[in-house]
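Once you scroll down, you'll see the structures, which are given as structure tokens.
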Structure P
Amino acid sequence: MSDDTVETVLELPLGDWHRAKGARMVPFAGYSMPIQYEGIMAEHLWTRESAGLFDVSHMGQVILSGDGAAEALEAIVPGDISALKEGRMRYSLLLADDGGILDDLMITAAPMALYVVVNGAVKHADIAYLRNKLPVSILLNHMEDRALLALQGPKAADALARVVPGVGRLFFMEADSFLWGEEPLWISRSGYTGEDGFEISLPAACAVAFADALAAQPEVKPIGLGARDSLRLEAGLPLYGHDLEPRIDPVQGNLSFAISKRRREEGGFAGADRILKALKDGPSWVRVGFTVDGRQPVREGAEIFDGDQVVGKITSGGFAPSVGAPIAMGYVLAAKSAIGTTLEAEVRGKRIGLTVAAMPFIPNRYHRKGATK
């Protein structure tokens with residue numbers, strides 16, 4: 001007998017639907033998930049030009065309820081959660097006691113509760129951490145009976161409005177409840193591609209029928225994990241477990257915007273002393289973006305050099321279809337982080353030129369309230 005254990009790979013509510021659409025499935029975050037359908041490049045460009053449908057049901061959907069839930073959550077996230085008005089949402093960070101990042105997450109003020117979405121690969125650890133850190137009076141409901149879909153791209157609003165009338169009233173980082181027939185939906189105008197778009201929480205039992213309704217729209221095609229990764233990289237958005245992890249604090253992660261003004265003044269969150277000191281003094285190293293010389297991608301793990309000195313490491317990298325060239329992000333010494341700084345990455349014994357670049361690599365196109373077209 002072998003002592004080796006075989007890891008169970010779970011099925012998404014849309015698993016068979018993906019296969020019927022021609023998806024190539026791979027294990028990811030404990031689930032069998034579609035990495036591509038017709039090809040990463042084509043799917044990436046379709047999302048930038050039209051509307052891509054992503055299955056993100058592996059993510060953790062959590063409801064926190066009870067008196068003082070927002071204030072209790074503020075002990076372990078640096079955002080001003082208690083000031084969130086109903087239907088508004090905020091990107092935040094789940095912090096360890098020392099201020100390291102355990103996950104990045106979205107928090108929405110839903111009616112009488114907080115709706116929290118956490119990353120799939122660490123959702124069980126996040127939920128255990130929340131249960132341990134929050135008072136027993138705060139109820140935590142992990143909604144395992146719901147699917148989560150994302151519809152992203154400049155034509156997403158038109159397509160979704162035919163299926164769910166009224167969604168056009170939402171602006172970026174707003175959410176509300178809707179009905180699809182008799183099925184309850186919770187829809188936010190948000191996403192992780194840099195495009196306008198929506199995330200739709202719905203009962204898993206109706207996920208196939210709803211996905212069929214969306215895919216029947218001429219603007220919509222299903223999109224896999226491969227294009228999801230290249231889209232978020234172009235948008236300058238970090239991926240937890242690659243660009244963010246527990247050794248990194250929000251200032252090093254170039255996520256200081258997630259530390260609300262009141263929290264900077266009052267502190268009171270996990271790791272506040274370390275984080276507020278880093279805000280004041282600056283980090284010793286920081287996450288930045290890079291353009292890459294030539295056509296060869298620079299991948300995660302490549303060391304970054306300034307001459308003979310190792311000054312950082314790549315955490316994400318690949319070819320960017322909308323940019324038409326390789327791009328990357330990673331961590332470098334703060335002294336080497338100014339935009340325009342030229343460095344080198346080592347790939348299989350060969351040096352490839354890098355230039356520190358502003359992120360996002362392409363303009364974001366969120367549907368913001370008050371923005372002019």
Structure Q
Amino acid sequence: MSEDDDQFEELEIEVLPLDAWHRERGGRMVEFAGYHMPVQYEGIIAEHLWTRGHAGLFDVSHMGQLELSGEGLDAAVEAVLPIDLSTLKLGMQRYSLLLDETGGVLDDLMVSRWPESLYVVVNGATKWDDLAHLREHLPDAITLNHLDDRALLALQGPDAFAALERHVSGEYPLSALTFMRFGLFELGGASVTISRSGYTGEDGFEISLPADAATGIADLLCGEPEVKPIGLGARDSLRLEAGLPLYGHDLGPDTSAIEAGLNFAINKRRRTEGGFLGADRVLRELAGGAPRKWVGLTLEGRQAAREGADVFAGDQKVGVLTSGGFSPSLEAPIATAYVTTAHTAPGTALEIEVRGKRLAATVTPLPFVPHRYHR
């Protein structure tokens with residue numbers, strides 16, 4: 001590759017609003033989802049435990065923030081997503097899935113009811129494909145705006161509420177927000193949207209804000225004694241302990257919502273009526289079961305197993321790991337895998353093959369660490 005090619009490759013990587021902010025604080029930057037992002041600051045384990053005990057600030061501005069509006073919006077979106085928008089009231093947020101025609105998972109996402117529109121947050125690595133998919137399947141009457149002038153921060157941990165409450169104002173107090181609710185607030189001189197949600201299993205908030213306000217607000221929040229900036233490494237270990245799937249690893253076009261245990265994302269009315277992309281497979285597996293299931297595994301000893309490792313019951317291969325690592329909270333290795341349904345009962349003894357060696361593992365209910373959402 002020539003020097004010019006190297007420069008071209010560099011130009012392909014986009015810069016987040018807080019890029020310089022991360023570097024000034026010692027963030028070790030890596031390429032992720034087309035951006036340079038901090039994988040860690042002082043160390044993954046220390047950042048993980050700080051978030052579990054206090055509050056961590058995560059920059060998730062690589063995520064895609066979308067706004068959908070137009071005549072017939074709810075019916076148009078319900079033809080694409082397995083969501084019941086008749087029960088999604090103003091100020092509510094819900095987890096949903098983007099499925100292909102065969103029921104494979106193209107992405108998992110969040111949908112919120114704004115006054116005249118729907119606000120959707122999609123994964124950063126898939127956002128351009130998601131945009132293309134939505135534009136293909138939504139009618140021309142629906143306007144799809146990519147809110148690329150906004151940043152997204154997540155403040156997570158048991159002290160997140162106390163740290164954020166000191167700096168927000170609005171028509172109602174921050175305490176009015178319970179899990180999966182959102183509202184409009186003033187923070188650091190900017191108008192922001194705050195939802196009580198996150199990807200760590202802890203109580204916390206996600207803050208959508210103007211990109212040009214990101215540095216000031218990040219400084220404001222990290223100026224609180226409970227808050228430290230946290231990188232991608234701890235975000236991954238936290239979500240694994242919380243039993244939350246990661247798209248591209250635990251979810252993908254070759255997996256179904258029912259295999260992944262995401263039955264709750266197929267709302268009750270949609271289970272009866274269908275009428276969404278991929279409904280045939282989803283309804284069939286809801287009725288008759290899926291051939292495999294996504295399960296948690298705890299491993300004996302200290303050695304961790306990683307994505308792609310084969311899972312065995314005796315001499316029979318019964319599954320493949322999708323995520324794995326060492327749990328700082330439990331001080332033990334944990335993993336998730338798709339395993340044939342006959343071997344998914346809690347307590348089932350299995351083995352994971354790592355570099356020619358078999359590691360003993362046990363099927364364990366998810367989450368590994370209990371959720372502490374504020375309901």
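Rule-based calculations on the coordinates, nothing more; no lab input. Please read these numbers as outputs of a predicted model, since none were measured by experiment. Cβ atoms are built from the backbone, for glycine too; each structure is taken alone.
See the values below:
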{"read-out": "Structure from which 0.20 was derived, FRET efficiency 1/(1 + (r/R0)^6) of positions 197 and 317 (r between Cβ atoms, R0 = 30 Å, to 0.05), options P, Q", "value": "Q"}
{"read-out": "Distance in nm of label points 7 Å out along Cα→Cβ at positions 229 and 253 from the coordinates reads 2.0; which among P, Q", "value": "P"}
{"read-out": "Computed 62, 53, 50 for Cα extents along the principal axes in Å - originating structure among P, Q", "value": "Q"}
{"read-out": "Ranking P, Q by FRET efficiency 1/(1 + (r/R0)^6) of positions 37 and 261 (r between Cβ atoms, R0 = 30 Å, to 0.05), the structure that comes out highest", "value": "Q"}
{"read-out": "Distance in nm of label points 7 Å out along Cα→Cβ at positions 85 and 349 derived as 6.2 - corresponding label from P, Q", "value": "P"}
